[in-house]
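Asker: Right after this note come the structures.
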Structure I
Amino acid sequence: MESTTSVEYRNDMLSFEGFRNAVLEDYRTAVVSREVSLLGRREVLTGKAKFGIFGDGKEVAQIAMAKFFRQGDFRSGYYRDQTFMFASGLATVEQYFSQLYADPDLKNDPFSAGRQMNAHFATRFVDENGNWLDLANRKNISSDIAPTAGQMPRALGLAFASKCFRQSKHKDALESLSHNGNEICFCTIGDASTSEGHFWETINAAGVLQVPLAVFVWDDGYGISVPKQFQTTKGSISEALKGFQKTENSNGFRIFKVKAWDYAGMCEVFEEALQTLREDHAPVLFHVEEVTQPQGHSTSGSHERYKSPERLEWEKEWDCLKKMREWLIENGLAAAEDIANIEADAKAHVRESRNKAWDKYIAPIRQQADKSAELIREMMVNDIDVYGQLQRYAAELQQNKEPLRRDVLRTLALAVEAAPNSPNAGLLREYADSLIEESKELYNSHLYNQGPKSALNVEEIKPLIPFDAPTVNGYEVLNKYFDALFASNPKVYAFGEDVGYIGDVNQGFAGLQEKHGKDRILDTGIRELTIVGQAIGMALRGLRPIAEIQYLDYLLYGLEPLSDDVATTHFRTKGQQSCPVIIRSRGHRLEGIWHSGSPMGMVINALRGMYVCVPRNMVQAVGMYNTLLAGNDPAIIIECLNGYRLKEKMPANLLEYTVPLGVPEVVREGSDITVVSYGSILRIIEDAAVRLEAEGISCEIIDVQTLLPFDTNHLILQSLQKTSRIIFIDEDVPGGAAAYMFNKVMEEQGGYKWLDASPKTITGKAHRPGYGSDGDYFSKPNAEEIIAGIRSVMSE
């Protein structure tokens, strides 16, 4: 890291000379950042980079903000915060350009290993083995995402975690993660993005919860080309939020207005407001007005198309660098010559850093290109025309000044296609295969944990059920388990609608809030989006939240942060951050359109990067909770909505037994047909199987247990090899999870080779389930439909 980028207050700043040097260093950082934006845009327009989005115009405000970002604090920001990163000492110019070039080497782009667009930052939260680092003693950046306002729900969780730490009765066990909850979450957002529902739900939740969240709104007057009067009521987010203003006897936000060019004024306001926030956890919002945008929104267009000449002239006059330069001279802190020297030095530094980043990025690709060209030139052929074509391929590849890895592989493929019978063709194929294998690690790895903290590495331990084990309701199994879990693991928290006081609508937490505390098991408002956000932030900070979405149908409200944020965290940081949230929900069958959903196709396709557990009963659910809590992977557990009062035997080792993920279970052995399913419908399938047995049809029923991962050991294929017939059944719509299971077994596992009859799926209808028992019967698979479907397969 560049030692010159630290801007925290030091003892020598108490002297005039110390103050002057610190301020001049701030100005240098601002100039560096502006030059990064200017040169970065050129790199895109000349084709060396793919796309660029920059933070020009926000330099001075972000330098002021960075002064008060301390060890232990977190940032949940967006893609305009490059100056903040430089000023905080968390990014170098060279690293910035490495990300702009999509360098897949984590040593060069330590934020995303080339997986994210430029200015999407992150710091490491876990070590190579998945153990949490001492986050309380580091400056922490949660990995940025591009969806507008997507950072807001996560910011709520990062701030809420400080409240959890401050209230915890187990501070000694958590001291590496927090110093008494003194940490602030700094959240940045563009003014136009405050129109998103994510912003408003987060603001409301933070105002209710009173958590140390500092929101910085960068207001440059536009949302791309749309002026803010079309974005925000009253044309001002601070005016629109006046009802949220905290008073002496209320909760809410403290709201401040500052000018983006007023260096001294911002420092003064930020310092006092943020210190108060650390102390009392009442959230603050800084409306940073009069922000300019010298280069427009991004490299995809020009702001001259939509800004008037008067506006463009105003932006030049009130550019924050220009105003800071004037302030330095007026206050005798620098002469014009001093400033010119600073600017020249800064610009030279940026150019040098850019060149280093490019050289590091292009060197390994050129090595691949050179080796490929050499292999192609050495190919032996008898046709002079083919020989000439091969030489041209080699020359073109080597002459390409900015080759991509895909160019190398394409050229190798073309060469083999031109001379497939050459004695050297095998060498080219081998080299291409090695490059493809290398690319898997560079571009396709770390969707899930791959090391010791992978949930797939958790050893299976069977439930111990004594001969005299009591038979209880399913919810009682969960209740006793959660009681033991909260007594043994201080990092576990549970929250959601009706989870606290009444112990959830199905009594899984009944009586546990009173026993373990309102700070550990708590109610939330009706706000699924930020329930998920709360979980995200807490999990990133090393806690183990169990966030409840009351019914699976309501998951849609919280799906965006799960899909865009949680499911991509480990991948987009190449394993540097883990987000082990557990989303607890219930679904499949109850009553009506919005309380009996089973949209599993939506879930499994939106949440690659999370595990999807579908236990058939509560004993299995407990084993899955244990497995997930032993690893670092995020997951959703969907309990059977109609299973809480079904009778189960109480295991004696509730905290110990585990259910392996991706391992189906044969719940009924048979010899004639394999029936694959999960969840509530297994009981209906069991009823159908008993009736079919009387007809001489023997059904082998397999519970897949998890949809992500799915049958990693090919147990279903083994059953199919025995029965030669198969049917997939679930309650999703046609083409949903049953089709997914079909694809996995028939195509990926090669199950088609073992069929004596056509494979079949039975699913719910295309419409949502109707209300009432008959609505359920005619909307979702029933025993009679299943029997008829199995008979049809057996009759082929």
Structure II
Amino acid sequence: MTRDILNLFSMKNLRCSWYLAATIALVVALVSIVHMVFFTLTPSYEYFKVVSYSTISSNASSAELTNGFGKAAIDLKYEFPADLHGAHPYKGTPWEAEIGRWLANCDSLTKDVNISETLHGNDCKNECSGLGVCNLELGQCRCFQGYTGDGCTDIQELECNYPRSNNQPFGKWVASMCSANCDKTRALCFCGEGTKYPHRPLPHTCGFIINRSSETFRVNSIRVDQDVFTTNGSIPGWCNVDPIEAYEGKVKFKEECHCPYDGFMGRFCEVPVQYVCINQCSRHGQCRGGFCQCDNGWYGADCSTPSMISSIGEWPSWLRPSRVDVPHNIDFSEKLFNLNVVVAKKRPLIYIYDLPPEFNSLLLEGRQYKGECVNRIYDENNATIWTQYLYGAQLAIYESLLASPHRTLNGEEADFFFVPVLDSCIISGAGFSPHLSLQKHMGLRSSLALEFYKNAYNHIVEQYPYWNRSSGRDHIWFFSWDEGACYAPKEIWNSMMLVHWGNTNTKHKHSTTAYWPDNWDKISSNRRGIHPCFDPHKDLVLPAWKLHDADVLKLKLWTRPRQKRKTLFYFNGNLGSAYLNGRPEPLYSMGIRQKLAEEFGSSPTKDGKLGKQQAEDVIVTSVSTDDYDLELGNSVFCGVFPGDGWSGRMEDSVLQGCIPVIIQDGIFLPYENVLNYDNVVVRIPEEELPNMINILRGINNTKIDLMQANVQKIRQRFLYRDCVILEAERQKAAFGYLDDWKVEFLKLMENDVTTTLIQVLHYKLHNDPWRKQVGYNKKFGLPNQCVVNTN
């Protein structure tokens, strides 16, 4: 073909004809198209020449950054330009150009590097007296609930009741209030000795007299309900009620009695079931109330960390395959010793602190209500019941990182350090028992949570050498509650914050919650410092926990095209005081939902009014529905507005393929500082809310189709697939089969929330400006031009 083209240009064959002109134009067009397509989508020859995997310092000089041919490393921005909207794709997702370009051309090339891991063997005092788990790295006991001290020999009593007084014989009201037997290791109330069922839970709503009105009931915390101890079947009882007789209707029981504590199922708490523990103790321990009691030779919050006496065949996958280095001078008379192993891993590598259990495990063990601060519980057959607890993302990320191939035990090789404080458990349990009292915190749950984070900071600074090397900038903390890291102590603000609320405080400078115990404005600047709630240059907004059942997943509502979505705009949620059961506080949702309803409300207020611009294809309602997912799947655009801080509406919209419409100024949504949302969401300034429907009607169908396609591309990144699959594997090992939800999740691709976080961390490892100021020598398994940002 080349020879034919040259012949066209020979003087002998040259003729001024339309045929010749058309042929030349065609050739030029083809060459241009080929150049545009392949030049931007595939690496140049120059690119492949510089792929040199080596050890390089993060503060390397320009001379060190040559590609071996006397030329500087290539400019990725030039070689791989972004699209017209500043996006660059990676794994099918539109990222911000700088990030997507690096991931597409560096993360994808990552090779394994050999990492030396140490299996520690530092003994604990008296082997923790059988009342705790020995952290073999520090040689410190992690004591069970109710015990403390170096060897877990000191008893720590956790009272159910506050000190009594003449007017309050059981102390002031608290959720843990007990009229019978208080288990002082956990501050939980049970029927106690002398009853037929001494281990049956006796929550305060059961143990005290109930004052009833026509619509509500109130617990009288002064008067014990003696009827709950009756043996007379004609009187509503509880502690002596036989479940079989009660199910058959032969005896009465008090309706307000129930089973709030973890580990019990059945109407009468008669069925013992699995407790929720971190990773269910990784099959190397027993879950006791929420605390993992590890088998010999294992330790950690989830019993996933082995020692030299653990069977190699049982080591976690992130430590296999490995080469074991046995010291020549080992004294085999010692019970335990440190053992070095070499494992091939891909960066980034994350070290996870094994904090004292008061920051995680004990919070799980002392829950007053089984469904709080977790993403699952277990039914009568020990099958998994996934909860709709939005804050369950915190446990999901913690469990996934503990089992991740990116985990390392070597702090010297670690690129990031994860600090697992479960504030979702702290805040949900705050004030529910005396040992989590808010008396010293002005009644503020946010202040109590800050204290926990500050104490965790003190622990890692005192016990580990890693914080001061970067002033904590390579550390990661998760703040899952409504306003994210707004109440983070000043000492840790340099770190990376994982949150659900990305308020930069550029507009909304104060606490935005209408629930006063979570307000952070009153926290002293001596404790909190002066910092925004979110810094998009270092922090990341993660999706909240959302998990649909197998039936919804099978419908694949997110794939519905525009033509099958009959509702233009949809929002279903609390709309404020004008509606039945609406939130009464004007500050709720920063007033945004109330303004939305005033303009577009499609269900009547308490006064029978509809929105001023109500339209047939616009649904703005506070009326709950059992078909919420179907209605989202039937809508083109869906509203994303704040509640008490963040809400889960972005997640709802994306998971059902509905284009998010965001109205909250200066507040980032999940991934908004790393993914390119120009053709994914519609952002409308708060002041333009009355024009919302006109704006949406002005978007043409071509643009809508493009946005829907992009919503589908990011959908997977809003699911905590990794955590779900870990649970599926545990359940399959226990029962030998897969439930429907497991089957459906196994069909999904791998780029979930955890994978997205790892990809962001990998980019930050080589592009955060502060890292260039820290000298270290590591193998990264990357081409030189990827290791230090040369753009």
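Asker: Comparing I, II, where is mean count of other Cβ atoms within 10 Å over residues 127-134 highest?
Answerer: II
Asker: For which of I, II does distance in nm of label points 7 Å out along Cα→Cβ at positions 167 and 183, calculated from the coordinates, equal 3.4?
Answerer: II
Asker: Moving on to the next point. Among the shown structures I, II, from which was the value 220 of volume of the Cα convex hull per residue in Å³ calculated? Let's see the in-between values first.
Answerer: Working: I: 193; II: 220.
Label of the originating structure: II.
Asker: By the measure Cα Rg over 2.2 N^0.38 Å, for residues 135-230 alone, tell me the structure among I, II with the highest figure.
Answerer: The maximum falls on structure II.
Asker: Separate question: Could you tell me which structure in I, II was used to calculate FRET efficiency 1/(1 + (r/R0)^6) of positions 175 and 399 (r between Cβ atoms, R0 = 30 Å, to 0.05) as 0.65?
Answerer: Derived from II, not from the others.
Asker: Out of I, II, which structure matches 1.11 when Cα Rg over 2.2 N^0.38 Å, for residues 623-750 alone is calculated?
Answerer: Going label by label, the one that fits is I.
Asker: Continuing with the same structure: One of I, II was used to compute helix-only ellipticity at 222 nm (-39500 (n - 2.57) for each DSSP H run of 4 or more, over all residues; to 500), and the result was -13000. Which label is that? All intermediate terms of the calculation are to be shown ahead of the outcome.
Answerer: Values: I: -13000; II: -7000.
Source structure: I.
Asker: Comparing mean count of other Cβ atoms within 10 Å over residues 95-102 across structures I, II, which is largest?
Answerer: Details: I: 25.4; II: 22.6.
Largest value of mean count of other Cβ atoms within 10 Å over residues 95-102: I.
Throughout, read-outs are computed from the coordinates displayed, never taken from laboratory work. Computed from a prediction, not measured in an experiment: that's the story for all the values here. Cβ atoms are built from the backbone, for glycine too; each structure is taken alone.
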